[in-house]
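As structure tokens, here come the structures.
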Structure P
Amino acid sequence: MILTQILDNKLKEIAQRKKRVPLQALKSKIAALAPTRNFREAISSRAEINIVAEIKKASPSVGTVTQNYDPEKLSRIYEENGASAISVLTDKKFFGGDLGDLTKAKKVSSLPILAKEFILDKYQIYEARLLGADAILLIARILSREKLKKYLDLASKLDLECLVEIHEEKEWEKIKDLPLDIVGINNRNLASLKLDIGMSFNLIKKIPSDKIIVSESGIDSREDIHRLREAGVDAFLIGEALLKSRDVGRKLRELVAR
């Protein structure tokens, strides 16, 4: 199963990085950092179509997504054409990303940056903060309830927002009474890679209206966005529909109705 391969490899990567740069060395640099940008506010405007535009080179489901992978250029295009925030997929082996892409995106854009990573260890949360993230992804499927609670608390202390991702009702049941504001509904099953936008319509019925809801994966048209907004979705994480288009900026303008 591809998810198992990703997680096994991620644990090896973390162990190697801890040897090169111990956790204490990361912690010692946190106090000198500037405040983060407000991810939650950026994606919850009632007047705008809130798109979290994603930067990624490849994915296990489709292979190479874009031949023109340039995080800085994409960040500029996203900001200039109406994105509310930027998601940077940092996994190298399976998605062609790099942790340094967070810093590149942050350097050229004023938008909040989401570190989209398979977080399994608190070390990665400190890393993300140091490299420029304003928010992190926590995936309910791969983390215990206890770890989710600890990581939400740590992120709060580090001035990071959390997008907590679910795909099934049982994952919502696991997280529903944790102190979280933003819930991501991934329309893609991480195990089978099957895509079903209906997951957002089904799961949003279970989630209280005071949560900010982000629909992730499989959104590629204004019609999709209109239907999801009608159902109560606040923001849309979109990558492939933008990156596969001939004109990324034009496609983004089309989706945000500019």
Structure Q
Amino acid sequence: MLPKIFKPYKSIKSNLIRVGPNTDGGYVIDKRVIKKTKTLITCGLNDDWEFEKEFLKINPNCKILAYDHTVDKKFWKDRFKKDLISFFLLKKISIKKILDIFKYVNYKNFFKKNNKHYIKKVVSQSNNKKEISITKILKNKKNILLKIDIEGDEYEILNSINENFDQINLLIIEFHNIHRNISKIKKFLMKSKLKLIHIHGNNYAGINKNKDPNVIEITMLNSKKFKILKNKSDFKYPINGLDYINFKRRNDIKLKFND
């Protein structure tokens, strides 16, 4: 079972909506933040910006800023080679998969004008040109939706997120290897002015011996800007119609919390 502090605060269900695909890369947010968000900052991009694309359709005045040091020329070159091999081995024969071979074109078309991708690693304190601190990313910006999926490095920037909470409307963050970092997550949640409104277990990484997910996706709302109910949620997680499995070949993970 997950610690009680992992249980979201009660939400009016009509405020919760899913943005992005009904697979991996889609997230549940509070719809009240959409029109009030000026900048969507994504830390950890890989080859998936479907969430950002759909968010931009709802709020076309929003600016998209992405940071990921791994998505460089070598990344796209290696991806293209791998996809071509899969195609010739008849593993990519559907129209969707064939189009996906040319994802780089989609990338170049999306990240232009107000949408920027910076090939930099997100850290707590920057020491070189290939890195950028989360504090610098957030500096001089207001009404931010911050989305973080940086494969375990999230634990290094939690204090900086809490220090800059005033600028953030909503936070989406994936926590990896939670059984090893449970105390860090609990400390972050206890200290934060951002309140937990949704949680989902990512089934890509499976479950631990306690049948808890190894990776969780959580959504946190700024309680100073948006009204949040004081009671804890009575929803069952995953929430039917909002949550979907990340990896189709495995069942979704049912979450349980300590009383």
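When Kirkwood radius over Cα pairs in Å, for residues 145-184 alone is computed across structures P, Q, the figure 10.8 traces back to Q.
Looking across P, Q, the calculation of mean count of other Cβ atoms within 10 Å over residues 177-184 that yields 14.2 traces back to Q.
Of the structures labelled P, Q, one was used to calculate Kirkwood radius over Cα pairs in Å, giving 19.2. Name it. Please report the intermediate quantities before stating the final value.
On the way: P: 18.2; Q: 19.2.
The structure behind it is Q.
Mean count of other Cβ atoms within 10 Å over residues 49-56 was computed and gave 25.1; which structure, P, Q, did it come from? It was calculated from structure P.
Given a computed value of 1.6 for distance in nm of label points 7 Å out along Cα→Cβ at positions 81 and 105, which structure among P, Q does it belong to? Of the structures listed, the value fits P. Out of P, Q, which one gives -12000 for helix-only ellipticity at 222 nm (-39500 (n - 2.57) for each DSSP H run of 4 or more, over all residues; to 500) as computed from the coordinates? Of the options listed, only P reproduces it.
Sorting P, Q by distance in nm of label points 7 Å out along Cα→Cβ at positions 17 and 201 from high to low puts P first, with the largest value. In this comparison of P, Q, the computed figure 20 for relative contact order in percent (Cα under 8 Å, 6 or more apart) is attributed to P.
None of the figures in this text is laboratory data; all of them are computed from the coordinates on show. Just so we're clear, the structure is a prediction, and the values are computed from it rather than from any experiment. Cβ atoms are built from the backbone, for glycine too; each structure is taken alone.
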